[in-house]
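Just so you know, all these numbers are worked out from the coordinates, no wet-lab data involved. On a predicted model such as this, the values are computed, not experimentally measured, just so you know. Cβ atoms are built from the backbone, for glycine too; each structure is taken alone.
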Structure 1
């Protein structure tokens, strides 16, 4: 009985040691996972910070480009307005010339015939 009890105690001790080894492995794995997560989190934070800076820089470039484009469009529209105004004046002069020509033609048509 004594030998059986001693044998069982050794086996329980061996099982306890095996469980302790498994516990230690799980603890080590958890510690490594937490360490790796902290490193990944730090890298992600740094990466997001750089990304935010790049987006801010891109926003500034886009805003500057849009401002230049807006200026070019305004300049082009101003030139177009001036050309339209010149064209309107030319059309008015042409209308006056045509009206004068029609008036002269009507006077000639209204003159008695000398035949």
Structure 2
């Protein structure tokens, strides 16, 4: 699975079903590039297209059950890797790391409000 495919799965997991234009914007790619990634994920059975009830020309892309299971599997791998790294830190280092993450979160929140 490519990085772009994983990114798109995470976008749908975090934001729910999305229009193609929004997927392209959130991914930082062109609409044709996003469409190509979605096409491959549809072929793999990880996402599906649904037409909007009020406008059949507008498609929303959503995770399938297989896609949700893939996300859960990827999250499990990331959690194991993070746990392995954190176990190597002292309690003081873990505390410092959490404080740094809080500072980063605070800065990102501040930037978002501008």
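If mean count of other Cβ atoms within 10 Å over residues 37-44 comes out at 10.0 when worked out from the coordinates, which of 1, 2 was used? Going label by label, the one that fits is 1. When Cα extents along the principal axes in Å is computed for each of 1, 2, which one produces 56, 35, 23? The value was obtained from structure 2.
Given 7.2 as the derived value for distance in nm of label points 7 Å out along Cα→Cβ at positions 53 and 101, which of the supplied structures 1, 2 does it correspond to? Please list the in-between numbers first.
Numbers: 1: 7.2; 2: 4.0.
For distance in nm of label points 7 Å out along Cα→Cβ at positions 53 and 101, the value 7.2 is produced by structure 1.
Here helix-only ellipticity at 222 nm (-39500 (n - 2.57) for each DSSP H run of 4 or more, over all residues; to 500) has been calculated and equals -36500, so which of 1, 2 was it run on? Source structure: 1. Out of 1, 2, choose the structure whose coordinates give distance in nm of label points 7 Å out along Cα→Cβ at positions 13 and 93 equal to 2.7 when calculated. Comparing all candidates, it corresponds to 2.
Here distance in nm of label points 7 Å out along Cα→Cβ at positions 21 and 77 was calculated and came to 8.1; which of the structures 1, 2 was it taken from? Label of the originating structure: 1.
Structures 1, 2 were shown, and semi-axes √(5λ) of the Cα gyration tensor in Å, for residues 29-84 alone at 28, 13, 10 was computed from 2. When mean count of other Cβ atoms within 10 Å over residues 5-12 is worked out for each of 1, 2, structure 2 gives the greatest result.
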